[in-house]
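In structure tokens below, several structures.
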Structure P
Amino acid sequence: MERRRVVITGMGWITPLGDDIEVVWKRLLNGDSGVAPTTLFDASTFPTTFSAEVKKFDLAKYLGPDAKRHSTASRNSQFALAAAKIAWGDAGLEECTNLDPARVGIYLGGGEGPIDFDNFAAAAVQGWDAAANGGRGDLDAVKWAEVAVQRLDATREFEQDPNMAAGHIACQFNAQGPTFNTLTACAASTQAMGEATNLIRRGDADVIISGGTHSMIHPFGVTGFNRLTALSTRNDSCLTASRPFDRTRDGFVLGEGAGIVILEEYEHARRRGARILAEIAGFGSTADAFRVTDIHEDGRGGIAAMRLALEDAGVKPEAIDYISAHGTGTEENDKIESLAIQGVFKEFAIKVPVSSIKSMMGHLIAAAGAVELITCVLAIRDGVLPPTTNYANPDLNCPLDYVPNKARKATVDAALSNSFGFGGQNDTIVLTRIAG
């Protein structure tokens, strides 16, 4: 039986650079930065005081009166809903009257919602009654629970489970098909889109809303990454702090947002007259099986994921015209990803352009891969590559062509997108111009 083909028919994103596909794409090509001092909480005493926030977000802008249905949704769920609404409209599905809801699925890489630490801490303090407990300093669990419910109810933000974004999207778009969520850290949305592709290939769905969403710009998220020494601490020059592959890089910039693509079986898309943007030709997924916070020094997991994706696509390394790198801006990631690309592409490695839009958007964690895949679609469409900005100091350990600082015209028929996550998760997608 001939393998069902999977194409992209719609795209949407909510990013630190905006929400309009064309406007954000232009800003990326211009090298604009979405990094600024953090405003979502008081970060003045943290080692890192800046981030890449989504500014002035209002779900009603995207859903109108329907936004009230999702009033308890966490920030990351609302990002996903907005990006899905944009993508759904972009795919022309709002006008599709014969869509079978049982054949519409969801596969997200959805991060956990932001934890409301201020109210949690206040509830804990008010529930602590040493005098009432014989001076032992015990926690009055009943009182704590009462206060916690009252305070959290007042915030109207209840959700912490990663799968909630998928649930909200299912309700909004009446998607009654298979629904999944994966949280494999920074690789989550690439893994979600790859596994969604396989679901369509084997006939489990005709349309899947896929991608990722995340918001970790809160005290716990920043504290965790600071303790891992993963974040840049260039507080005096935050606009240029994200500098993937540059010798002076000192960590990534934490971002937030969502990226959603509409994946569709090729013949299904053709029958409804959909505009087809690109084809997902190959997917590879591996684990380093090494350490949960470190990449294997030989890049074996990344090498294997890229090779599997190329084999799945039936594409030789020399046919890849552009690589969208994971490119976080940490010392370890950039060096080992460059090594892995060399391991796969051999003598062609120096010839294939590689860039990281994290230099402008920051690292959107679970949403990063989906947003980066959208830029691959746009690179294929427009024949132009987004730059790696803030690149000024070449690193001998990173000897590839990183499209430094300026966008570049190029014919792109096939692109490869990498995402590597904490825990040693490696996911790669090969995207091609639609043919036939």
Structure Q
Amino acid sequence: MPLIKSISGIRGTIGGIAGEGLNPIDIARFTSAFAQWLRERNGKTQLKVIVGRDARISGEMVNSIIVGTLMGCGANVIDIGLATTPTVEIAVTETGAQGGIIITASHNPRQWNALKLLNEKGEFLSDIDGKRVLQLADGKELVFPEVDALGKLTTNDFTDRHIELILNLPLVNVKAIANADFHVVIDCVNSVGGIAIPRLLKALGVKKIFELYTEPNGEFPHNPEPLPEHLTEISSAVVKYNAHLGFVVDPDVDRLAIINEDGTMFGEEYTLVAVADYILRHKAGNTVSNLSSTAALRDVTKQYGGEYFASAVGEVNVVTKMKQCNAVIGGEGNGGVIYPDLHYGRDALVGIALFLSHLAQVGGKCSELRATYPQFYISKNKIDLKAGTDMDALFVKIKEKNSSEKLNSEDGLRIDKATGEWIHLRRSNTEPIIRIYAESTSPEKANELAVEIISQIKGIIGG
């Protein structure tokens, strides 16, 4: 699999020839480029950098190369070992580090790994900064220190500190959670969630925890992306153990899916909606999600007198928009909750704490809480185009055909209809493909919207 280079880092399958897979040469090259960028950004020759990883079987190898390379670049490294993505982000700010590297390929299968890069705020790099790292990775500007200026290595564990910060949040109601006597099933796909989530739940006063796949050995028992078709086992377990609910996370614990007490899906799109409902009940303000996320967040926000804003897809874009509009809660429809009172990063741990606080206070069953929210369905499709298709011209013509609707070109093209329905078209950066997301009040209506726009595209290109 070709190495995928983006502004947020590099990702690929382990092995292969240099430049075509995630191998030691390219790992060292991009790590060196990142260290050089940190020196440019901070004006310091002596850097402090956090490194943490999920439990993938390639993680130890990748970690060793990154740590050694950073030391060779003159950076003092704090290796926090097996840690969730949000834990690494928090460790950067807690230690006053100049940056961080998260070794994780998120929800990708076991043969994948990646380097995700953080600035001094514990946030992903902007487009400009990411492009500079990619530019430096060609090696022409890299300079390395002499022996007396090499970096040093220390180790630390920040999971307990992460949990402590969550418990200290005013809206995390530990007393209410403990009094509710929740019985919870968790599925951590044998990654770092197995370290952090049991600790968090116990600290929140949850006494009955049924664990599925909490050994951090990197052997994923099922596809690690927390989608309904991959969650049949925990769904059955919630019913079997007569639990109040279940929680599922991806390998690096920045996405959270919830299972109702009857084994049905709460809906990954609705993780953020429910947490936002809870926050807005106690704190007035605005919300943000990306253009491909459910309109239910918009409707819930309006109920509390706040304003909803949509950003381009991508965590860094959501965070930027949240800061611009002073949002009190935000995230992505893939189960990513960003709570600024803790930090600007998707965090399943704080999502769990806030959701349990919400459920404990409103009372009732998890499925009953889900039923209180606007019901929307998203249809996800794609259309393959001929190589060389002029995408810019195609999008111009699609805009012309839908000029009577509200249009947003911030990220591809989003078409908002007066009915509240929407369609979002995003082009692939690597293939002649347009991805099409459409939302309506039923699966059938959402699919009809997608079919309608696909027909328009075929009419334009003559397909």
Structure R
Amino acid sequence: MRIGFGRCELTPRVGVELAGFGPFINRHSVGVRDPLWARAMAFELDGDPAVIVSLDLCVIYRRIFERACELVREETGVPSERIMVQCTHTHSGPETGGLIGWGQPDQPWLELLPGRIARAAIAAVNDLRPGTLSHARVRCEGIGVNREYDDAPALEEALRDDWRPAKPELTDTTAHVLVARDDDGRTIGFASSFGCHPVVCCAQTRQIHGDFVGVATNLIEAEHPGATGLFLQGANGDVNTCVVHEPEEESLAALDVIAGRYARCVRAGIDAAEPVEVDRIETLLREVRFTRKEFSREQIASLLAEQEEIIHAPDATDDDREMRLATVKAVAYRRFLAAMDEGQSLAEPTLIQGIRIGPLGLYASPFEVFQAIKNDVVEGADAPIALVVGPSNDALGYAPDRTAAARGGYAADQVPLMQGTLPLAKIHDELVAALLELDAALFGST
């Protein structure tokens, strides 16, 4: 087997609007705390490389993924199905052009993005050299809390090193660490995977950085000169960090505390990692269409009228969050009506992907996946080491579990509107089935 790494900086110029935290809040960056990166690792066995790229961004969309893959294919011959592009989901990086109101994209930077993603991937392919891959599963606690089913701790409690969530079973309690070493035993790169919204900061923080996972990865890279480190986001849909939405000063202090906790886990994983036998490298990229809730034209027109009533109220002001959120919804409903009038589908297809690297199976989707879905995939998978990775290759918001979907609210109903799409109807069962089909195709005969 051969392994290679590459990187390309993604940091935008200061002043671009950052992703996340609310509708039309004009959250423009004021400085760079840490650069943003596209980091890539490539694996090759018997002449067929597979490339995984990790971006210090909130999400990317299918059009960006496909353009980046086209550039990689032109330079290296590696086809799209053998390339995975996933995002760490930082909320302190630029918006990438798909959300309504949750950050305005900077068009010049967005034009550069596919090429920068491609350069990281191409560099990794060009860096391929003989190497070994090792893996460890290590305890990783004191970071996340399930925001759907558990209470967030007070700030002073969360910052204690002995803090643990009341319901740890509803979060990730272990991290996976992959270590690549060359024939001389030198660490040339690593990757860690853990499921948690990386967001420690708040709407008032305007520094560009990669959130706690980016800070932690930078720390470990500095300890291994010349090595490139990736973070592979896991099931982060319903898990927040133990500190989030605090005032700016407290947020930035907590950022380093939580990054330090995660860095200790990755460090332990690098030390404990044992070699794995890589007897095959296989990839699958499939287009799928997930079921959406059905609305008639009359229903959508009625929902639009409700939002326009808020927007056009005599005392309406753009300082009011309710009015700005109504604007987000109104834009989405108008798109739905226009699409219906033109006979277009309101449920566009998307991409899911599986990559097998020896005993390791990575299963990627465009969602922020809830923990219960991840647990079902891992339990049902034939892969000895199964990782659910996302958001990857596209972005469709949350994949809520059955309970959260039935309850409705932000993840199930509002976020799809922010992306101009209809809410998902039965994503828990459909996504588990789709990812396990990838697993069966990659591991079922072994």
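The numbers here are math on the coordinates, done by the rules we state, and not lab data. Model, not experiment: these values are computed from the prediction. Cβ atoms are built from the backbone, for glycine too; each structure is taken alone.
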Inset, instruction - State the single structure among P, Q, R that was used to calculate FRET efficiency 1/(1 + (r/R0)^6) of positions 42 and 218 (r between Cβ atoms, R0 = 25 Å, to 0.05), giving 0.15. - result: Q
Legend entry - relative contact order in percent (Cα under 8 Å, 6 or more apart) - structure with the largest value, from P, Q, R: P
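Given a computed value of 0.30 for FRET efficiency 1/(1 + (r/R0)^6) of positions 106 and 234 (r between Cβ atoms, R0 = 25 Å, to 0.05), which structure among P, Q, R does it belong to? Please list the in-between numbers first.
Working: P: 0.10; Q: 0.85; R: 0.30.
Answer by label: R.
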